[in-house]
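Following this line, the structures themselves.
Readers should treat all values here as calculations from the given coordinates under stated rules, not as data from a laboratory. Bear in mind the structure is a predicted one, so any value in this text is a computation, not a measurement. Cβ atoms are built from the backbone, for glycine too; each structure is taken alone.
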Structure I
């Protein structure tokens with residue numbers, strides 16, 4: 001029975017994990033559209049950079065939340081592989097054990113924002129925005 005609960009929890013969390021990936025992509029696409037629109041509408045570079053920074057940090061926050069799902073998914077997968085009698089439906093318990101607060105939470109957000117897969121489009125958008133100084 002425990003394996004059934006773990007399997008159910010895994011399926012639910014995996015769907016949520018994948019959903020976070022989709023929304024992260026949407027945040028990136030919004031940043032691209034805003035940057036291109038801002039250039040077309042001759043927005044000031046600092047305004048464009050501020051918009052990119054906000055979306056970049058939001059994506060980092062989003063990825064931090066997704067990472068919490070990943071931590072639990074890996075624990076469930078290990079329990080299922082080892083046939084342990086670990087109780088299922090413990091996402092919030094696992095989250096509480098690993099939860100950060102205050103400054104450490106902000107540092108976690110920034111670390112996520114600086115991961116290459118998160119940073120890639122925003123760094124390019126910053127360079128494109130800064131190129132307006134030279135052209």
Structure II
């Protein structure tokens with residue numbers, strides 16, 4: 001019964017997912033750029049080259065913006081999923097679930113949804129520009 005009323009709005013379902021996930025990545029990437037010296041120190045402390053900090057921050061900003069805009073959503077979701085899996089493996093995995101990687105897992109769940117189903121048709125730049133079924 002409820003589905004009868006919600007059916008006209010099904011194309012809007014991916015909008016909040018894209019906005020929240022994308023906005024979160026943009027915010028975290030900008031924060032990394034704003035405190036770049038500390039970010040570089042953190043990454044080099046993990047054994048990564050210094051340039052990795054800028055690379056990760058750029059991926060977060062660009063990938064997050066792509067999700068928000070609905071542009072190359074599947075590619076952005078795939079890259080951001082890999083980024084989070086590396087973060088879990090290198091940093092957060094040892095912290096355990098609570099206070100460790102539970103938020104990353106929630107992000108990955110949302111990203112996998114976008115990866116498998118695309119960014120939708122509403123407020124989706126890819127759909128507008130390329131007339132693709134997203």
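Observations
- At a computed 4.2 (distance in nm of label points 7 Å out along Cα→Cβ at positions 6 and 94), which of I, II: II
- Mean count of other Cβ atoms within 10 Å over residues 78-85 from the coordinates reads 18.2; which among I, II: II
- Comparing FRET efficiency 1/(1 + (r/R0)^6) of positions 14 and 126 (r between Cβ atoms, R0 = 35 Å, to 0.05) across structures I, II, the highest value is found for II.
- Which of I, II yields 41 [relative contact order in percent (Cα under 8 Å, 6 or more apart), calculated]: I
- Structures I, II were shown, and helix-only ellipticity at 222 nm (-39500 (n - 2.57) for each DSSP H run of 4 or more, over all residues; to 500) at -29000 was computed from I.
- Entry that produces 15.8 once Kirkwood radius over Cα pairs in Å is calculated, selected from I, II: II
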